[in-house]
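Each in structure tokens, the structures are laid out below.
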Structure P
Amino acid sequence: MTHQETKYDQGRKELSINSMYFNRYLLIRYLTAGFFFVNLYWAVLMVNTTGLIKWLPVLLLIVNGAIAVEQVGKYWYRSHDAPVTKWGYWIQFLANIGILMGLATGQATTLFPFFATKGVSYAVIATIIGLLFSLLIERRVWLIAHDRDTYYQRIQAFVSSLN
């Protein structure tokens, strides 16, 4: 084997390992994109409304954008910590709790003026799903931070097989 071939193989191994570390956050990236577009759609539909509540989806968009930036940075900087993701999803969780409380107290037309009365049940279901996804992401971030996720075990097995 020539020096160039070994250098090429080493580059491939490093790329594989780097991609595997980046893929630890795959679920988080997909759900962040989902939250981003749901909040974007909500913000667009709230443009013509009055009151401060119309800024909630804009705030959540900013939070989701910050999370996305942190997640993209994970490709170049391997780190167990994801503080922006952790805090961002606690903000999303608390916003969903507030939305559920608003829906329960009859503020559906303030929160979602574009829904008819029958649409409120869909908003409740969607908000509960958002709560569950937020908790799922928080759990995933915790597992990654403590190297207890299954991806980490697979990475360790892959690295040990290379040696």
Structure Q
Amino acid sequence: MIGLIKNLFNNKEVLVFILGMMPVSELRGAIPAGLAMGLPLKNVLLLAIAGNLVPVIPMLLLFEPVSARIRKLRLFKKFFDWFFERTRKKADLIEKYEALGLAIFVGIPLPITGAWTGCVAATMFKIKFKYALPAIIAGILTAALIVTAACIFGKGAWILLGK
């Protein structure tokens, strides 16, 4: 998939930014991809974080009204019911600690814990925009630090092992 996108855009910086925006990869995929392509760490971080931030405000403001309309269609109702249930199962932390839990949830770089799911969870648990936005930004920055550290230390360990 990265190869297809890379060919479409043929610009490493744009690729990192777009990977940061995408709901599946977010910055968890953008940072390792950017570093693997040889981009400077500072550029990778700025592009991945910026890309991950792009959908946050629209998601927080528009997810509820848009999903409510789309859920009226039978096909989408099943999808959204499944998606909300899956998010609800993963979001005990958010339900208990609200904005702080949201920041921790988004900041843990595991599958289904990024900014996109955080926005959905903030909407589901009715966390006010003025609390949700800074919590998600804090989570994105935390995840960026963790992913970057894992990439750097992982590369160092790989070198030590002689690979």
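Read the figures in this text as sums done on the coordinates, not as results from a lab. Bear in mind the structure is a predicted one, so any value in this text is a computation, not a measurement.
Of note:
- For 48 (volume of the Cα convex hull per residue in Å³, for residues 48-87 alone, calculated) the corresponding structure among P, Q: P
- Source structure (of P, Q) for relative contact order in percent (Cα under 8 Å, 6 or more apart), computed value 29: P
- Answer label among P, Q for the case where percent of Cα pairs over 20 Å apart, calculated from the coordinates, equals 53: Q
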